[in-house]
Structure I
Amino acid sequence: MDREIANDAAAACPLELSGTQMQQLVDLVMAHLREFLDSLSEQPAWNFDEAAPVARSVMEPMPSAGSDPAVVFRRLFEELLPVGVNSAGPGYLAYVPGGGIPHAAIADLIAATVNRFVGLWNGSPGLAQLEVAVLRWFSDIVGYPTSAGGFFTSGGSLSIWSAIVTARCCKLQGELSRGTLYTSDQAHHSVAKAAMFAGVPPENVRSIAVDSNYRVCIETMRERIQQDRRDGFIPFAIVGHAGTTNTGAVDNLASLADLAEAERLWLHVDAAYGGFFMLTERGRGLMRGIERADSITLDPHKSLFMPYGTGCLLARDQSHLRRAHQLRGEYLMPGPEEEFFDLSDISPELTRSARALRVWLPIMLHGIEPFRSNLEEKLDLTKLAAERLRQINDEIDETLEVITDPQLTVVAFRLVRKGLTDKQIDDLNIQLRDAINASRRVLLTPTRLHGRYVIRICILSFRTHRDRVETCLEEIRRAVREV
């Protein structure tokens, strides 16, 4: 042999950390994380200064030797992480905020360190079954029967894709070129993308108009389904919404379920944003009928405050997921006894992280009540924000228009000035958005509603409380007078 194999290779291998060495590295990281968490409320909501130079700085050759951990961590926390959007902070009121509760980070540290394989039940019966248990909790929240099941995903995009694949398998039976899918013109772009990945021609995704509250028009959808059938297409699925990205609109889910049942179509509900508001009485009232959907997307990394990369798909009948996803290789160990099952048999992935642990641990530590009360607070804060925007409108000579009453935790608004063209009004609101964000205490993002440029406030972070919403409203009041 060219090289002698050491009797104790671990002693010379820096990849094999002892418990003490692991503790030393974690202590170094915790010093930075402690400072990050303790100063979070004072950190800017965004910082794009030197963004390009910082990004270019990491494009360096792979090192052949390691560096001092203290130097590496200092570079990460002091140079790389401060640039961009501070999506962990209370001023992040943009898009649909994610969560990032620290308890979930502890769960991820455990999961990555023990590195158990959960794609097959026998690989880690405890962690695999823990995922089943957490998804049973979620099924109870949405009102699903005991036949329901599901799996964790990286987010809504993969969940919706898998739902459409399941709908295709159960309803379309190979006629991809003629299959048509129906959704709101307010749908997240991931719906069209998922349909494309599932083999549905992009032109076969029907975007149906919405009403004045941005809920899909049921009769318009019904007419399009029936017209498509007359034209030789094969309608197979409807995607409804429990919280659109643009306005937080919740479709009439009971009526969509009636339509899907009458037309024999699969009903999927994209509840990535709004689904966990079912923990509240107001949310349950808005989402009546969601329990009749064939499948539901939920994103715990939105309204359950988990870290990014935590989505899930639920199906009312788990056997449909198995029908659409199950394939086995001869190299895999035999499946478990009938009471249990392999997660890979009902989902697209074989190897993946033990995602459920990051949800299970915080709920076990605190129960579900803090999550419920936090969501109630966000609904209250959004109502307050809409009321205050209308008060600002009463204080000025121009019109600060609240586009629609909030259904969940999004308020969309715009400033309208007499005598301006539509293009000039759009430009005015671009200036207004920039003026609001200029202090860096908050970050708001825009969208377009039927061609009109509007600004959105989305209140969802578990760290956003009344003081930061008041700050946001003061920034809006100041900016309206300045532009």
Structure II
Amino acid sequence: MSVSADLSAASQPAPTTPSTTPGTTRSHDWEAHLWAPLAGRKIICAFEVLAGMTGLVDSFKTWGAGELLLIADGVGAGPLPPDDAAEVIVLDSPAADSVTDQVRARLIPAQRLTHRVVEAVERFDPAGEALWWLSAIPRNTPLLGRNVWGGRPPHQVALEDKLMVDSLLADIDAPRMATLNARATYGDLARATERLLASTGAAGAVWAGDSRDGINGGADYVRWICTPEQAREAAAFFARHCDQVRVSPFLEGVPCSVHGIVLPDGVVVLRPVELAVLRDVSRGRFVYAGMGTTWDPPPNDTQAMRELARSFGLSLQDRHGYRGGFGLDGVLTTDGFRVTELNPRLSGGLSRLARAAPSAQLDLVHLNALVGRDVGRPAAEIEALALKELEARRFQEAAGSSPTVHTTESETVSVSIVSGRLLELPDGAATAALGSILRGPSSVGTFVRLAPSTVGAPGELSQPSPDRAADLAVMLLDFADRAWNTQFGELTAAPDVAFR
């Protein structure tokens, strides 16, 4: 079988239903067009934890996919797919000390093709016609002669380097903060930091490492430099892992992001997302702990963020042949939104937005765009549909991974907010709770997650959830420390400094 079969735009024409056709029939035709490459095909879903595949199994059923083979990196935390839903192989989770280790383990799936995996794939699909389904992180080059659905082109992976974002912003004359790139030695970093602080008057600096050894995430390669001791410790880390480091001023304000999907006729631009990036002042570290859309920037800042994302996406398309989803992370300061990094993929924020706007089919739109397939609707129409749903369906999620404690079992704990802290509720009181904390195993150690049952609405025994996801994340990780000794430590949320 040709590795390009069934994925080209020519082999999957757009639906013939006229754009003026109203109602659910047209919507169903469009959805069927988007999932047509998967209909009736065997699917090999690989290299994620098994619990993370549960929702996908339901989607594959909806999309009319054929038989499923799940090749899982460990079990993970949460509900698992039904026993009869798929053939399942559970591999040992790759050793990981951080989110970055997890990400890099998935970057080059060809390195995961052990004898056991190859044997299972060939037994499951002797005709060689199945599709691989991979996460948004790896390259989407064929594996074992079979096409990959997901991933991304290698030239888009290269855009992950955190040192590239300033030149990409310069391409569109976007506002950006002063930065310097320095060699990853203490002397070079100290001199660059001294020059930057003298020229900007900033109260501190942030160092972000390059992608010499592969992409990084979860703020693992970011350091907040406030003291000489923190500088020396950070410099030693970067000397081991990087060639160059981006030195920028510390920005006061709410960490947030804005996302888009690049299509041939334009960019689908979505609403801002708050990033629950918490501060560990004592260690000079940032801790990524969730996201949400219950917080709104001022209207003028929202408009500016969305205009920036549209211009950025068009520039990526024009200069780099980019297609599909991307995210711009940054901080909303008193001077507006300042970008700190580009995520050239279907990022966690974009994936979560897709779940909150199911009618817009954002995940399938992204996947079709990646393979150059007509998505069947104009970008402007998809954008309008998504924005309407996202306005009506706000969400908050708080989460964290602790390497200090290792667990092998999953559990859920019903909690309420009392006097600004999370407290466990007794058995039988779940309906009166704010929500439930899921705790379970991860390759890093222990994973915890909380999503309020109804955002902003209190249960009978709970105060309402806070307006910001960051405040909920502080409560979650404080609870985890008290309940399970996860040792996240004392963390604080960034203040909202935008003018309203």
Structure III
Amino acid sequence: MLGVGLGTVSSASAATAAVAHAAAPTASDASSPAKSGDGALRIYTSSQGATQQMRASTADAPVVGHALTEKENSIFVNPQRQFQQVLGIGGAITDSSAETFAKLPKRAQRALLTAYYDPQQGIGYTLARTTIHSSDFSSGSYTYIKEGDAALKSFSVKHDAKYRIPMLRQAIAAAGGTLTTFASPWSAPAFMKDSKTMLKGGKLLPEYAQAWASYYTRFIAAYEKAGIPIWGISLQNEPMAVQTWESMLFSAEEERDFLKHHLGPTMASAGYGERKIIVWDHNRDMMVHRAHVIFDDPEAAKYAWGMGFHWYETWAGFEPMVENVAAVAQAYPDKHLLLTEAAVEKFDPAKLQYWPNGERYGTAIINDLNHGAVGWTDWNILLDQHGGPNHVGNYCFAPVHADTRTGEVIYTPSYWYIGHFSKFIRPGARRVSAASSRSNLATTAFRNTDGSLAMVVMNASDVAIAYNLYVGEAFSTLQIPAHAIQTVVLEP
């Protein structure tokens, strides 16, 4: 299946200790057991306070014969029961990520790309998001045309050629030549909106609907000419939110009508009918309603590959609404669901090694995958020592931060938690039945195309837990530390 390659650099005890001076996470020979041909389990563990993360070990192959009792912690995996197919797992390369990347020494740049995209020596990201012109994670607002150019005669992605396009090219190369990339707009140009500003919401003026639809196709053409294949686009980032940064509003009906009357036909006529269009691209809370309005209209639904969703519905003070992911998956089994953005907000440099941030990722990824998501896309893959740059002060955490003054690169717990999925659950994998007998362990499992099983187990409690891992009727007894995540791999 996969090489180990990663696992022994501390994410460590101090906020600056994770990976000093851009040394990428690497594994020692002792932590990289050879692939066994006897069915032995390969186990990778990351835990709070450990000096090494994603450390590797082995356990005996599962055997038949254990008498199950109700007093045990057990994980049950049934590879015969299969569900959705994985698109990929990854993160966004924004202007902020690319600008921060460009300020690093070349050795640090190479190390970062390896750590993220190399499937052997890194965590094997296979999915990327980027933006159609500026977002809040840019150094300033900009578009690809001159203001007022509805004919798009001045269209150019020259702005992105300085930072973002070069980083995307290098990421594709580091990933082995293929990186599934989709792009999202935060706002149309100001003159196309009723508010006459890219910031603080506003709506697309009807007379510019066709020009705006053509803008997406011009973006795809320009990026592909620059060497960045575009797998798909989302119609609008967060169409229900009035933000202080670039934002634009679409009601469910407005998004449906723009898709079926403008964007869908324009993509098809431009030769991009096979490129994927993602609707909604906002929080889980209202995704059921948006799915109903768009997917129940056959003339709109035929253009939609599926629905993107974010994890920020907790802003209202309630719990994550993962049940809504399952509700849409069950109601529209022909459509795909993809987590398109997640970030820990309110950056605080004192919390760079705050372990609950990683646990938040682990919990969300397990729940979203178990409820029907085909992939998971983190927000910025890299930010600077301030949680930016961000032109409106919306500073956030990323899995990796760089101090652009010193060249130091810091890997946070979130990097390791995401890596326990992205490194071992590969594109084309199928989710299989997996369940825990107790609420103190969370789990998900996947059958990869090479036949290997990747089973993720997470313990967010304060104590180590012994558990029986059942694969069919065969079992192994394993242990997971407190505040830890494990990936258990069983070769075919």
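None of the figures in this text is laboratory data; all of them are computed from the coordinates on show. Computed from a predicted structure; not experimentally measured. Cβ atoms are built from the backbone, for glycine too; each structure is taken alone.
With respect to distance in nm of label points 7 Å out along Cα→Cβ at positions 243 and 427, the largest value across structures I, II, III is given by II.
Source structure of the calculated read-out (helix-only ellipticity at 222 nm (-39500 (n - 2.57) for each DSSP H run of 4 or more, over all residues; to 500), -13000) within I, II, III: I. Among candidates I, II, III, the computation of Kirkwood radius over Cα pairs in Å that gave 24.6 used structure I. When FRET efficiency 1/(1 + (r/R0)^6) of positions 187 and 395 (r between Cβ atoms, R0 = 41 Å, to 0.05) is computed for each of I, II, III, the one that comes out at 1.00 is III.
Taking distance in nm of label points 7 Å out along Cα→Cβ at positions 171 and 251 as the criterion, the highest value among I, II, III goes to III.
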